[in-house]
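Q: Pasting the structures in now, so scroll down.
Readers should treat all values here as calculations from the given coordinates under stated rules, not as data from a laboratory. Nothing here was measured: the structure is a model prediction, and the numbers come from that model. Cβ atoms are built from the backbone, for glycine too; each structure is taken alone.
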Structure I
Amino acid sequence: PWEGQNALDAAVLAYTNISLLRQQLKPTHRVHGIFEGKDWTPNIIPDYSQMNWYVRAPTRVEVQAAVKRVVACFEAAALATGTKVDVQFTGSTFDIRQNKALSDEAADVYTKNYGPVDYKYGIQSASTDFGNVTYALPSIHPSFAIPTTGSNHTREFTDAAATKEAHQAMLNVSKALAATGMRLLTDDDFSQKVKDTFQEDLRLRKLEAETAK
C-alpha cells in the first residue's frame, strides 16, 4: 500500500477541505457534492474517484469567487495524496438582473388595468437559467400569485393552477407583458431608456466583479 496513490483518500480529503471551508463562506453560499467510484473493492487501492459538486450563491460574481476556493480544496487534496485532479465545469446559471425600465413599465401597465402589484421587479432568484438571458440583453422575469392554499411544487398548487382564476391571473400578466413589448418596439425613446438601463447594469456588474477580486 505504501507504493499506491489512493484516489479515494484524495476525494475524502477534498470533501473534508470543503467541509472546513464552509465556516468561511457567507451564509447565502451553498456547496454540496457526492462521491462516485469505479470498480472499487476494499482490498484494492482505488486509482480513480469522481466527485460531483454544486456551488451556489446569490450572484454570478459570488459564485465565481466561491468556485476558486472550492477548486483549491481539490488541488490541495491531490497535492497531499500525490494524485492528479481534473476539474471539469459543466455550465452554470446566473442570477437574474431585472431591467428596471422594463419592470417599471410592466408594473405600470398592470396596475392601471388589473390592480396593485406586490413588488415591481419580479423574482430575485429561482431554479431557472433565465438569469443567463438577463446578462445578455434587457429582460424581466415577473412573477404572480394564484389563489391556492398550497405552496409551490405541491399537489395543491398543481390543482389550483388548473382553475379559471389562475388562468385569468396568467392572462392578465401576459397582457401586461405584451403591452410592454409593444411599447418597446414602437417607442424609440422608451427603447433607448431600456438600453441605457441595461448599460448601467452592465457597468454595475463590472464594478461588482472588480470589487470581488
Structure II
Amino acid sequence: MQLLADKVALYDTTLRDGSQTEGVSFSTEDKLDILKRLDHFGMDYIEGGWPGSNPKDAAFFEAASSMRLKHARLTAFGSTRRAGITAAEDVNLRTIVASGAECVAIFGKAWDLHVSNALKISNEENLELVADSVAFLKSNGREVVFDAEHFFDGYAHNAPYAMEVLEAAASAGADWLVLCDTNGGSLPSFVGEAVKAVRQRFDVPIGV
C-alpha cells in the first residue's frame, strides 16, 4: 500500500497495550464497544489483541470479524514463527489467519543481542523467521505490519543488521515497517537520524 508523503495513518493499541495497564480488565463486550468508538473516532488501524492467547481475545475476534467497521481496519497482533518449524506449521500464525482480521501486526527481533541471547539462534536464521512469517501472512491475503522490536537499540548496536531485518520483511511483502523504541530510551535526535536512514533505503511506508 503506497501512501502520499503527507498522509499519516493512526494505529491504536488500546485494546492490547491499554488492557495491560494495572487495574484495567476489559470484558469482551468492553472491547467490542471500544472498537466501535475508536472506529467512529476515525482510527485507521485498531489492534484487537493476540488471537488465541486467551479465551477473551478469541471471543472478541470471533465477534469482531462479523462487524462492519466504517473506517478502521481490525488488526491482529502476534510474533514471527518459532525457530525450527515453517510458518505454515506455526500455531500462532495459523490462529492469526483464522481470526478473520484483515490486517496483522507481527513483531520480530531487530537487535542482534536479542537474537543470540533470547531466541538463541543465528542472525541469518532470524532473517528467515521474519521473511517466512511475512510471506505466509501475505499468501493468506493479509495486510502485514512488521514491528521491528527494539529497532533503535539494534540500530545503535549494529545498524547493518537492523537494516537487514527490515529488508527481510520488506522483500517478503510487508506493507508497513514499524520502528519500535521498545525500551523508550532513544533520544529524538537519534530517532530522527535512524528514521531518515530507513526512509532513504525503503519505499515501504514507515511507522514509529
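Q: Can you say which of I, II returns 5.7 when distance in nm of label points 7 Å out along Cα→Cβ at positions 11 and 179 is computed? Present the calculation step by step, with values, prior to reporting the outcome.
A: Values: I: 5.7; II: 1.3.
It traces back to I.
Q: helix-only ellipticity at 222 nm (-39500 (n - 2.57) for each DSSP H run of 4 or more, over all residues; to 500) computed as -18000: which structure among I, II?
A: On the way: I: -18000; II: -13000.
Computed on structure I.
Q: Comparing mean count of other Cβ atoms within 10 Å over residues 83-90 across I, II, which structure shows the greatest value? Working shown, then result.
A: Values: I: 10.4; II: 14.4.
Comparing I, II by mean count of other Cβ atoms within 10 Å over residues 83-90, the maximum is at II.
Q: Which one of I, II has semi-axes √(5λ) of the Cα gyration tensor in Å, as calculated from the coordinates, equal to 27, 20, 17?
A: Working: I: 46, 23, 13; II: 27, 20, 17.
Considering all the candidates, the number was obtained from II.
Q: Work out the source of 4.9 here, i.e. which of I, II gives that when distance in nm of label points 7 Å out along Cα→Cβ at positions 27 and 187 is computed.
A: II
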